[in-house]
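The structures come next, written out as structure tokens.
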Structure 1
Amino acid sequence: MIDEIIEDAETRMKKTIESLKTDLTKIRTGRAHPSILDHITVDYYGGQVPLNQVGNVSIEDARTLSISVWESPLVAVIEKAIMTSDLGLNPMSAGTVIRVPMPPLTEERRRDLVKVVKKEGENGKIAIRNIRRDANSDFKMLQKEKEISEDDERRAQGEIQKLTDQFVKQVDALVDKKEGELMEV
């Protein structure tokens, strides 16, 4: 019973870390990376389709992404989708290839992005602490129903606390790494 609760908590904490990693990849560091365009969708025959399903996104050089569009009528649609996104990018097309240069980040923009990264990290920590709280309340309920002893409850809470500390350290490491990338000129 206790092991199942701890296993569930660990699985949920791992998912929180994965979610944080995904959120952090969307934050631009000034370097070109195909995942920057992952959340952009394009109107394709009446439906919204992810950009990577209508063209091939690749890195041309350190500061330029290249999109090879599979159908030429989509070039203008893709350009518009990138321009209207919240990324602040300005694509240029040449035939069926769209080039997306990454503008250099200003010092002020870097500081703003660092704040965003810290906020994402704090949200990750909050999610992990909520998982700990849920597990601890499950242990308390088991103890009230006399399914486990007080000693078992304390031991289980100690294990959950160790797990929580371990995952909070991972969040801090991810945030520090991303912050370093952002402040690197």
Structure 2
Amino acid sequence: MKWVESIKNYTACNEQEKKDKAIILNCLEIFEDVLTRENEIAHITSSAFIVNRERNKALMVHHNIFNSWSWTGGHADGEEDLLQVALKEAKEETGVRNFRSVSNDILSMDILPVLGHEKRGKYVAPHLHLSVAYLLECDENEPLFIKKDENSGVQWVPFEDIEKYSNEPQMKEIYSKIISKIL
């Protein structure tokens, strides 16, 4: 249960994170299946905010479901090593093979609402992603590829342009919070 300890030990940086952390911890007590999508109300996801070595650009994907540029990430699907989930998703969604985890510690903790949508021909009801995110770094010259079933673009975005690329207000706030932690 090391993943639970990492969530408990996370130091929230603002009121939003304090409240979200408290709710996530409550969900861990209420639900036995929070690590899987079997829990259709709320489940753990892990994301990566990927930066270049100069730490002035983020590697983002154009997410098909949300129709917006975003960080990489995905469902834990029972995996307890949430950093490994973030690394796996980053590799799958960008094509980059060589990432460096800047830290083993959680970078950001957020509750992300997901609207109802269709995926692979099935309806997915609205639910919550109990999101933990990690900071990854990679070489800007690594080859990139699009994972067509999940995204329609992969590119480096200068920090100052992220607000122009993302059309999700709650994600803009999260990216801004993360960038302020990095700089």
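Since every read-out is calculated from the coordinates, none of them should be taken as a lab result. From a predicted model like this one, the values you see are computed outputs, not experimental measurements. Cβ atoms are built from the backbone, for glycine too; each structure is taken alone.
Annotations for the structure displayed:
- Computed 3.7 for distance in nm of label points 7 Å out along Cα→Cβ at positions 79 and 127 - originating structure among 1, 2: 1
- Mean count of other Cβ atoms within 10 Å over residues 39-46 - highest-scoring structure of 1, 2: 2
- Structure (1, 2) behind the derived value 135 of volume of the Cα convex hull per residue in Å³: 1
- Taking distance in nm of label points 7 Å out along Cα→Cβ at positions 23 and 175 as the criterion, the top-ranked structure out of 1, 2 is 2, with the highest value.
- Source structure (of 1, 2) for helix-only ellipticity at 222 nm (-39500 (n - 2.57) for each DSSP H run of 4 or more, over all residues; to 500), computed value -9000: 2
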